[in-house]
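Undergrad: What follows is a set of structures for review.
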Structure 1
Amino acid sequence: MKLDDTNKAIIKELVDGRKAFSAIAEAVGITENTVRTRVNKMIEEGLIGISALIDPSLIPEVQVVIMGVKLRTMDLEEKAKEFLKLQGVTSVQVVTGRFDLIVQLVTSANNEQSLLSFFKNQLSKIKDVADVETFVVYQSHNYKIPYIF
């Protein structure tokens, strides 16, 4: 997908995913149909997604954990896909540095969705994990996540 100036302008207007296409068209200086067509194409091609996100600090039972993962294999893309299938995992990034993957996990005070439960019942499914370091997010600013419970 070509990310031209018009698409960039549309994306900037979509900071509020509820904004009407007519309002975006007026702000960008194009027709409503053009906005609709371009947004739908960007969604179809996976460039953007429009969804409701929550501020995890406002929901007491929700806890965000960032995990740095070192692997015993260099098949990083395949391992990232395996992690993404685990319950509670919302995103996985292949990175440089001391870790191979950065995994974002959303846990709950509920025993079935706790961090300990994740380690016992989910993480154990992944082979070739050499080391995991967890970072519990106590406070965040301008940080939103999907609600998965």
Structure 2
Amino acid sequence: MLDRALDSAAATEALGARLAGALTPGFVLYLRGELGAGKTTLARGLLRALGHRGAVKSPTFTLVEPYQLDGWRLFHWDLYRLTDPEELEFLGLRDQLDGEAVLLIEWPERGQGELPAADLDVALAYADAGRSCRLEARSPTGAAMLARLAG
């Protein structure tokens, strides 16, 4: 487990960029936190570090936003509006579980029972004027990522 204080949106994006530097194909990252806690901000930093130059918006209404980046396929999910976890089957989640695509999943608790296990679970919370972040490894791949981030 690794705890970080994030005093600004820039610090949250920088953490996302550090996560990008340690990603491996097939990685599953859960992003937890209240509305406005910084989940999409972290995803923006990660995507920009992987070379995405366009806007990064929360896929709250589309539920999933695909990105094709240099050598990476990444799917950014936001399950806030998901009404039933079984909807993930109709939205094509199974097709993304090929071991090559990276999945960023906001609000994973709403897809419980249908989602793949996380490699890394990131919880963002309001703390004073900024945010706090707790990163927990859920797999050996996630533990290796945490070790790189801590070093």
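No value in this document is a laboratory result; all are computed from the given coordinates. In this text the structure is predicted, and so the values were computed from the model without any measurement. Cβ atoms are built from the backbone, for glycine too; each structure is taken alone.
Undergrad: Upon calculation of log10 I(q)/I(0) by the Debye sum over Cα atoms at q = 0.12, 0.15, 0.18 Å⁻¹ from the atomic coordinates, which of the structures 1, 2 produces -0.66, -0.88, -1.03? If you can, show how the numbers build up before the last one.
TA: On the way: 1: -0.66, -0.88, -1.03; 2: -0.44, -0.71, -1.07.
It was calculated from structure 1.
Undergrad: Another one. Once distance in nm of label points 7 Å out along Cα→Cβ at positions 107 and 123 is calculated for all of 1, 2, which comes out largest?
TA: Values: 1: 0.8; 2: 1.9.
The structure with the largest value is 2.
Undergrad: Same structure, new question: Tell me which structure, out of 1, 2, gives 4.0 once distance in nm of label points 7 Å out along Cα→Cβ at positions 11 and 83 is calculated. Provide the component values of the computation, followed by the final result.
TA: Numbers: 1: 2.3; 2: 4.0.
This value belongs to structure 2.
Undergrad: Now a separate question. Please state which of the structures 1, 2 yields 34 when relative contact order in percent (Cα under 8 Å, 6 or more apart) is computed from it. Let's see the in-between values first.
TA: Numbers: 1: 26; 2: 34.
Going through each structure in turn, the value belongs to 2.
Undergrad: Ranked by distance in nm of label points 7 Å out along Cα→Cβ at positions 99 and 131, which of 1, 2 sits at the highest value?
TA: 2
Undergrad: Between 1, 2, which one scores greatest on mean count of other Cβ atoms within 10 Å over residues 27-34? Mind dumping the intermediate values first?
TA: Working: 1: 13.5; 2: 21.4.
Sorting by mean count of other Cβ atoms within 10 Å over residues 27-34 in descending order puts 2 first.
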